[in-house]
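Below you'll find a set of structures to go through.
None of the figures in this text is laboratory data; all of them are computed from the coordinates on show. Quick caveat: nothing in here was measured; it's all calculated off a predicted structure. Cβ atoms are built from the backbone, for glycine too; each structure is taken alone.
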Structure P
Amino acid sequence: MHLIECVPNFSEGRDAAVVNDLVQAMLAVPGVYLLDREMDADHHRSVVTLAGEPQAVAEAAVRGVGLAAQRIDLRTHRGAHPRIGAADVVPFVPLEGVTLDECVRLAQWAGAEIWKRFQIPVYLYEAAARTPERRGLETLRKGQFEGLAEEVATNPERTPDFGLPFPQCRLHPSAGATVVGARKFLIAYNINLDTAEVAVAKAIAKTIRASSGGMPGVKAMGVQLSDPPRAQVSMNLTDFETTSVAAAWRAVAAEAERLGARPVESELIGLIPQAAIEASAAELLRLASFAADRVVETRVAAVMESLPARFATVLEPFLSALASNEPAPGGGTAAAAAGAMAAALGHMVAGLALAKARKAAPADTGLHAVWTSAQSEFAQLQRDLARATDQDSEAFLAIRAARRLPKSTEAELRARQAAITAATVIAAEVPLGVAARCRQIEFRLGQLRPQVPAAMASDCTTALALAQAGFSGARDNVAINLEGLEADSPDRRRIAAELDRLQGTAA
């Protein structure tokens, strides 16, 4: 698995319809999933947490920035949270199978695309920063939108990483600038006090934050909440393994008591790792020798993973979804699944044939290499086709989401049509990829079939039949989606030509 998280922060915390449109525009990209969304009216800010395949998530974030520029005007925006952009900050976080360096490259790509597509200047921060001075978000936000709009034209040190060069550089008139970066997991954690005196919260924040000599990995500020009137210590914990959530609570409580106040409640903005909750619980309860596997759900999950597969149990949710009245998953997903099963059978045949060859002809390294290569090829095809089962459904849902975008103005109509076209191209390209891979399986099995041991001949025949079924289903799905594109569009001609080529390569 290759997964990243992206947590775009938008300067809109009061209009749910705007935030919903932003979320839907980003989810229209196949391979992107919504983990969480938060809105805060006092901060006038929303935080959306996305996860999925790296490039897909990066594309979704770029689209979100573009729509935010259309729907959010910083010239009339007022809130407790500092900001310089309609899409204020877009961090990429590695989750699984992805390094921080890879997230840096994604941040650089996204920054370049945001400037190229929307003429919104971009600053790079944290691990993606080009200079040490720009690593900190608070440095880039200094002066907020209003102050930066003036300073960017007079101070070369405020020149964006993507945008016009100094002294021509300017912020987008209504959307400002966007900060894009790569970082480790961050916990946004706020503590509300029993006082409305914001000076108390600001004093606490200054004492505990790392930049003032306080706690490592803590960024903090004091803000004023209005409903009810209350002061808040707003924190970002950038290294929870060094400074835990429990430690942050204790530090705020101690400082508040010294200043004649006390904390009354806390809140998370976005998500928190399980390890952070477990560590804080163990710390507060003073548990000796605590380990994650002492949590019953963790232990149950480990035991369940060790059990042999029960195929009826595994297949039933997929078959039920396929049999439902919902249009996705449908035939395209089933075609990809057929191809994935064909590749899996091919992998099994190659593995068994390799084991038999090593035993019967240990010196025949050439034969060993044939089966080793085939096994590797089938494994990759299986992974690609398994991933396509999700991508096919996501592509259909992306078209449906694009058709539901607002269309009350000319700008909205253009954006809606562009989203529909982009989603339709992807909806044709996904089954085209399935068709190509099924053809590859057919060709490879045809090459290997004369050498397949007799005991595995039926497995090879089944794999071929599944690959042919997968190709047929994928081919028709491509044709259906091509009907949704303009007849003379380059994408339609390109995809149709490739489908014709595949049709002419039958085994």
Structure Q
Amino acid sequence: MTLARLSDDNIRRYGEYEALAFEGRRLTNVDQHRAACRAAHALRRLGVEPGDRVVVMLPNCPEVMQSYGGVLRAGGVIVPVIFLLGESEVAHIVADSEAKVVITSSDMVWKIEKQIGVLPSLRHVLLVDGGGQGGLRSFEEETVRESDQFESLPRAESDLAVILYTSGTTGTPKGVALSHANLESNARAAASLYELDRERWGVAVLPLSHSYGLTVMNAGHILGTRGALLRWFNPEEVLKTIQEFRAETMSGVPTMFVYLLNYPEASRYDTSTMRAWGSGAAPLPVEIVEPFERRFGGKLLEGYGLTEASPVVSAHRLSGVRKLGSVGQPIPGVTVSIRDDDDRGLPAGEVGEVCVRGPNVMVGYYRNPEETAKTIRGGWLRTGDMGRLDADNFLYIVERKKDLIIRGGFNIYPRDVEEALYAFPAIAEAAVIGLPDRLMGEEVVAFVVLKPGQPATADEVIGFCHSRLAKYKCPKEVRFVDALPKSPVGKILRKELRGQARTQP
């Protein structure tokens, strides 16, 4: 089944029901389905053909789901963009994907305005809250008069459905190409683990532009669940929403749970209805689990995944055994193998690279066969993460083999930050590492060598980075050093920097 058919199947199976709550509005599954059909008609009229890419850059709102549904029904490929990204990063994604249409809002359109009329592939920009000037169109005006019935254009399960851009194993963002089969299989496997009443509400706070949020959304179609959607994460809004809707479940990243635990007004809200909190996208600090559950109720269940695996690889089961420190067992249909550098499988208890096989493994990196060949070898997705399996097939992530930094659930590749640092006039050399942080999972720390006679302060360097990078990628700390540790061939030794950072105040 293709992803567009999930909506049709949802209505056939469950009928019409209140599926979405957002900022005082209540929408049924049929309301959202009809809106997606109108969007599909508009996109077809604007020239979107099967296989064409459409960028959707919005915070969480019903229009995100409507846009996704419209793109899929029209046979297009969704390119979700996290709205926190900077102008140059967004421009790269729009150009690399050769997007024909961008759907965004008036407060974000500045990130792509310079590309209008420059990129030959970019035909239209639709605003969900305006439009009609300077080549910009109104999403509402384009869709409101369209028919609310649209038969999905035929697509094969192996056809692309979504391209998610990630830093991956190089500094240049790469598009992770995911097929309908990849995402549908992952959503069905995740849905099969759901043990709660579908008629009870859940809180939806994960970005729908993130692979984790996408799968939770798709699984919701399959299960017929109800979601109280938040535009973005805010501790008080989360707690208020749980109390108002008597919610039972929420999926998030560890940083969200740390913020909730440390929120001083948390005791004002009743969260006793909560039964399950799903954690993924970054390592969950074991030490917060017991105090979190004591304060808020329910079980905090950690899983593991990566965009290249659509994304869920393993998870804990609500009614099953929980092993703190592990990320659960592989989900149905997915196989995890711990392998050494010679591609030999290792026995239980031994540490090696976590490798994944299953219908969820990406098609490849978009138009990048070289990186695809490095990452998928012998039928296995090489995650770059080091881990071990125990005798019960529970997976433990030991450390990341890559230098990827995961801050608050978002991936940061050091080279992106280093390139910004090298553009600072007074910096001669720079290196960036991630250090463990109780709140964010990891924080970005920059080591810099200044040019002789050119002083600079940490605030100046950080401010410069803010002008060039998304806020979450910017260093929290800058350390000035006389020289960077290097190997005999001149390679910067990040491991030594991590050691220095942990031993020095």
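When Rg and Dmax of the Cα atoms in Å is computed for each of P, Q, the one that comes out at 22.7, 72 is Q.
When helix-only ellipticity at 222 nm (-39500 (n - 2.57) for each DSSP H run of 4 or more, over all residues; to 500) is computed across structures P, Q, the figure -8500 traces back to Q.
Taking distance in nm of label points 7 Å out along Cα→Cβ at positions 192 and 232 as the measure, the highest value among P, Q is held by Q. Highest-scoring entry among P, Q, by FRET efficiency 1/(1 + (r/R0)^6) of positions 8 and 368 (r between Cβ atoms, R0 = 35 Å, to 0.05), is Q. Each of structures P, Q was scored by distance in nm of label points 7 Å out along Cα→Cβ at positions 144 and 256; the highest score is held by Q. Identify the structure, out of P, Q, from whose coordinates distance in nm of label points 7 Å out along Cα→Cβ at positions 32 and 392 was calculated to give 2.4. Structure P accounts for this read-out.
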